[in-house]
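Take a look at these structures.
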Structure I
Amino acid sequence: MEPIIAIVGFLGAGKTTLLRHLTNSFISEKWNPYVILNDYENAHLDAQQLAEKIDPKHIQALNGSCICCSGIAELRDYVNRIPLRENGITLIEANGTSDACSLMGFLGVGLENRYLPPVQISVVDVKNWQRRGEHNELESNQIQVSSVIVLTHLEGSTDARIEEVKTSVKSINPYVEIISLDELNIYLLPKLVPSKNTPEKLDHLKAHWASCSIELPDFPNEECIKAILNKLPKSILRVKGVTKIGNNENYTFFERIPDGTINIRKFRNQPTTGPMLLSVGPGSEPGTLLKALNAVI
C-alpha cells in the first residue's frame, strides 16, 4: 500500500525545504514520489523547483483553493488518479495557512484502498514559534494531529529557546516525535501511523486569508527587489516571486518570510507565469503591490 504524507506548517517555516529534502532522499533510496503542492496564488513556482529530480508528470500544483475545506474534493480526486507505481509514495505540501486538523479529518475519507491512512508532518520555525500574535492559534493548530514535528530555523537559537519550543509543542501534542531536519529518518516515515491526539476546534475563518499577484518588469539589480519587499506592509506575511535581473538570462526567485527576512536565489527553471510578484496575508491587494512597485521603479 502507498503511504501519503501531508506536510504542514506556518508561512515561511520551511515546508518546501523539507519537501525537497524528502523527495531527494526518497529518490536516492529508489522510491517513486508523487508530489502535490497547494498555494493560494501560484503553486507552480514551487512545483517547478522540484522538476529537476522528479518527472513533471509526477508533480501537481493546486492553486487558488484551500485544501483543508473547499479544495479537499479536488485534492482527493487528484490523489485517487495518481498512477500506480512500484515503491510509490505521495507527498502533499499544504499552503501555510491551512487548518491542518481539518485537512487530516477530510483527506482520509474517500481515498482508494491502495493507500495507507494519511499521516502528517509539521514544520515548526523555532525562531518564531508562538510569536505571531493573532496568528498563534492557527500555528498551534498546525501541529495538533502531526505524527512528527521537524524543527527549523535553529541557527542562532539558544538551547533554552529550543527546549522552550519543545515543551510548548509537547503541551499541545503530547504524542508527537520532535526532531531536526538532520535527524529525519526517511526509512521510518512510510511506517508512521496517524496521530492519536484529539485536536481543539479552530475558527476556520482564521485559515482563510487574502492573496493576490501582479506581473513584474525586469530589474537592474537585487536592491530593487529588496526595496519593493521592504515597502510592503508587514501584515502581508508571505511575499514571493520571480523576475530577471540585469542581463542575466536566468530567472531569480525571491521571498519575504513573516519575520521580514528576505531571501534571493537562482530560479531553477523557466517560470510558466513569467515575472510575477505574489503575496498572502491581510492587506494583499493588487493596488498595494503596484504602489510598492511604482515607488521603486
Structure II
Amino acid sequence: MDAVRAEHLKKTFGPVHAVDDVNLSVTEGEIFGFLGPNGAGKTTTIRLLTGVLTPDTGNVKINGIDIHRHPLEAKMQMGVIPENSTVYGDLSAEQNLQLSGKMYGMPRALRDERVNEILLKMGLSEKRRLPVRTFSKGMRQRVSIACAIIHRPSVLFLDEPTSGLDVQSRRLVIETIHEMNELGSTIFLTTHNIEEANTLCQTVCIINKGKIVAQDSPERLKKMFDTTQSVEVSFDRPVSRDLFAADGILRAEPCGDKWRLYTDNPDQVLKYLVGRAERDSIGITSLTTSGPSLEEAFVQITECV
C-alpha cells in the first residue's frame, strides 16, 4: 500500500497555478525526496498533502485514508515538521512535547516516557524547563522535530528541515530521519539540498511550475544525463578561468579552492590539464573525476520545462 497517494491535485491563488494536476505516490517505508526551485509549488503541495490546505480538485490519501473525508483519522497517522517552526515559544521544551503527545491521545505514562527519551536524544534534557523562545534556531528545530515524532508516526513530513541549521543540529536531524525510517516511518522530505536528497532518498520527485516533471531513483535520474561528467582540479596557485577554455570542457565553475569542469570527455580533459600544468609550471594538488550528479540532472530537468 502507498503511504501517501495524491491524484490530480490542483490549487490556484488568483492567476497563479501553484499546484497543477499533481499525481504522486510514496511507497510505504521509503524516504521520498521532493525537490524543486523556489516557487515551484513544494510547500503548497505539502500543505495539501497534510490537510492544511484544501485542493481545488483532487484527493489525498494517507495510508489509504482520505484526508479530507476523515481528517482526524488521517492526521493521527502523520507527524509534520513545517518550514517555519510552530512550537510555542512561551512554553518549555518539555511542555511543548507533553502538549503534542496529549493532542495525539497518548496516555500520561507513555507521554512521560517518550518525553524523557526524546529530550535526551535531542540533547535538550538540561534545557527541558527553559522557554523555547530563548533557544537558538537549531534548538527550536530540535523541539519541533521532537513534537512531530513523539507519537512515532507512520508517515513523517519534513519541509526544509535542515535549512539554516548549524552542523551539529543538521547531523541530528539527519540521524533522526534515518532512525525514524528504520523504525518503520515513511519519510516525505522537501529540501533545497541536492546532495542531501542524493544520499538520503530512495526516490526523488521534482516539481517545477506546479507540475511534476520527473520521478525516479537518484541514480536513474542521473543516468538521464550520463553524457555529462565532471573533473575537479586544484592547483598550488590561483589560476584564471581562461585556463579552461579548451576542447572538451563544457563549463568551468569555481568550487571552494577547486575548479569543477563539466565534460562529455573526461579523458581528454585530464590529459589537457596535466599537459597544461606541466607547460605552465603549475602544480596540481588534487584531481578527481565523478559521474553525472543529481544536481546536474535537477538543473537540466527544471531548465527544460
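What follows is calculated from the coordinates using simple rules that are stated; it is not laboratory data. Computed from a prediction, not measured in an experiment: that's the story for all the values here. Cβ atoms are built from the backbone, for glycine too; each structure is taken alone.
Highest-scoring entry among I, II, by FRET efficiency 1/(1 + (r/R0)^6) of positions 145 and 241 (r between Cβ atoms, R0 = 35 Å, to 0.05), is I. A value of 14.8 for mean projected area of the Cα convex hull in nm², calculated from one of I, II, originates in structure I. When P(r) over Cα pairs in 10 Å bins from 0, in percent, for residues 169-256 alone is computed across structures I, II, the figure 12, 32, 27, 22, 7, 0 traces back to II.
With respect to distance in nm of label points 7 Å out along Cα→Cβ at positions 17 and 249, the largest value across structures I, II is given by II. Calculated for structures I, II, distance in nm of label points 7 Å out along Cα→Cβ at positions 105 and 161 is largest in I. A value of -10500 for helix-only ellipticity at 222 nm (-39500 (n - 2.57) for each DSSP H run of 4 or more, over all residues; to 500), calculated from one of I, II, originates in structure II. 15.9 is what came out when mean count of other Cβ atoms within 10 Å over residues 73-80 was calculated for one structure; which of I, II is it? The correct label is I.
Figure out for me which of the structures I, II the number 0.45 belongs to, where FRET efficiency 1/(1 + (r/R0)^6) of positions 121 and 233 (r between Cβ atoms, R0 = 41 Å, to 0.05) was derived from the coordinates. It was calculated from structure II.
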